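Peer 1: Next come the structures, one after another.
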Structure P
Amino acid sequence: MIDRYFSALGDTMARESRLLAEVYRHPGKLGESRESLLARFLETYLPRRFGVSTGFALFGSVLSTQQDVVVFDQLDNPVLFARTAAPVFPPSALHALIEVKSQLTKPALAQTARKANQFKRDLRGAFANHPDPPEREALSMLFAFQSKLDPAGILGELTRVEERDAIDMRDRIDLVCVLGEGVVLGGSLLYATVAGAPLLATTARPRQQRLAVAVEDSLLIFYARLLDYIAAKPPTRPQVMSYLPADAPMGVVVASG
């Protein structure tokens, strides 16, 4: 039942994507519309404690680049500029960042790999002064509606880029999904699959660093891996003051009693 259900959802999403391409000739607007298509799916099928938006991650005094789709905790964490078109999320609120591509090409894949590397390093640094940093890090994912590369080709190109740029395994894209074609699994999600505990640097590396799977029902794998991981991720206390730069002026104690 579940596989048939998500197969139908994937077919519907693909048809809507093709219709959008017929209507929107402007690449930017087409991309935004497809981002909304994925966001709508996640809003519908993720539990209510997970919010879905676009926006920026807050790392100390700087912001990340704008993220296409952000899956965040909306119960226990504050969101800055929450009612604007591009909210700002503190590190503790983040569960997953998803880059959305209408057409996945080699340059786009390389760009996303570098973006994931930067995001994960910045996110880890943002918890430097946090008293209880998360054991499971936020996911970095890529969702493509079409691709010029098959799953094996995506794996090969990712490996080439990551080895050339010396990107550590924990700083890599966790999942690449091409709608109706397949997935490439790696990073923290591969830790979860192989070791059962995708923790930080102390976790032993699994023998496989990536796994490419050709499968028509890729939407189900994308959804199931995302949900399983974030549902098992314990909430992180906001500790807003810990995100301030160490040299931030906090006033002077003038009296006590």
Structure Q
Amino acid sequence: MSAINQAVSDLSTEFFTVMRDPEKPIRIECDYFKQHPCPDVTPASVLAIVERRIAPTTNPDDVGLQSYVKWQLLSAVPDRFEVSLTTRAVQAYRRSPRLMYRPGVSVDDQRELEQLARGRMDDAAETIEHNIEARIGRFNKYNGPILKLRGALYKRLPVRYESIAAGVDDAFERVACGIEESETRPLIERLADDAREWMKGPSTNRETLTSLSTSVARLSKAKTTYYVGVKWKEDRRQLVWQTRTVSGDEKGTLSGLAADLTAAAARLDGR
């Protein structure tokens, strides 16, 4: 068995062991090939696995398995993919599994939660809180491996327009799905650093600068509000849902980047 196929087998076993027994330790770093170095495993061979399904399966944990194994395989790519692999790597990144929406984000979900609390008294709050916590647990369990895979993939993309544009779309989906700011912030900071590096290179032009500026400005304004729990309002004699809002630009990083991209495009116009 080749080293990379052995890695896939080992990592699949790891994943399902933890699914059967959550008390078993699971990797928190992208480190399989740091622990099992193998010079025969190249970035190109890793990408070939990341691009496809590992094995046909109808297992309900399939998305988690695919994401977990591919995330760990990327530990064999210590730096960014070579430029010749950019298109394939970006396509693999864009084809990573879609994220699950946080409970309480969608209109239908909010309507269901409102119905759950309607007419209930204060003593029902704990039961409702347990309900939303269970839903959030499923949300976190599903999205966790996907976010790790996406983060590891973006980190290894060459600094090119298509890479940054794909990262902006990833960040926008995270905000739309109600992913915590702590999960999105590292991606946004890396996006900003990459965009500023790319702006100084020879491959920029007015069209790409303007396009990226528009996308970044849109992301900077993105916000999603979701339900987080209920609170008894004595004056209204009812349980009321509390909300939280996540933003794509809580620290102003993106609005500043959009302005810089626009200014760079204007300079190319001679204005």
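Peer 1: Between structures P, Q, where is distance in nm of label points 7 Å out along Cα→Cβ at positions 224 and 240 highest? Numbers along the way, then the final one.
Peer 2: Numbers: P: 4.1; Q: 2.5.
Once distance in nm of label points 7 Å out along Cα→Cβ at positions 224 and 240 is tallied for P, Q, the winner is P.
Peer 1: Another question, then. Determine which structure produced the value -12500 for helix-only ellipticity at 222 nm (-39500 (n - 2.57) for each DSSP H run of 4 or more, over all residues; to 500), calculated from the coordinates; the candidates are P, Q. Mind dumping the intermediate values first?
Peer 2: Numbers: P: -12500; Q: -19000.
For helix-only ellipticity at 222 nm (-39500 (n - 2.57) for each DSSP H run of 4 or more, over all residues; to 500), the value -12500 is produced by structure P.
Peer 1: Looking just at distance in nm of label points 7 Å out along Cα→Cβ at positions 120 and 152, which of the labels P, Q belongs to the structure with the highest value? Don't skip to the answer; put the middle values down first.
Peer 2: Values: P: 2.5; Q: 3.9.
Structure Q comes out on top.
Peer 1: Then there's this: Given 56 as the derived value for percent of Cα pairs over 17 Å apart, for residues 16-103 alone, which of the supplied structures P, Q does it correspond to?
Peer 2: On the way: P: 49; Q: 56.
The read-out comes from structure Q.
Where a number appears in this text, it was derived from the coordinates with a stated rule and is not lab data. Quantities reported herein were computed from a predicted structural model and do not represent experimental measurements. Cβ atoms are built from the backbone, for glycine too; each structure is taken alone.
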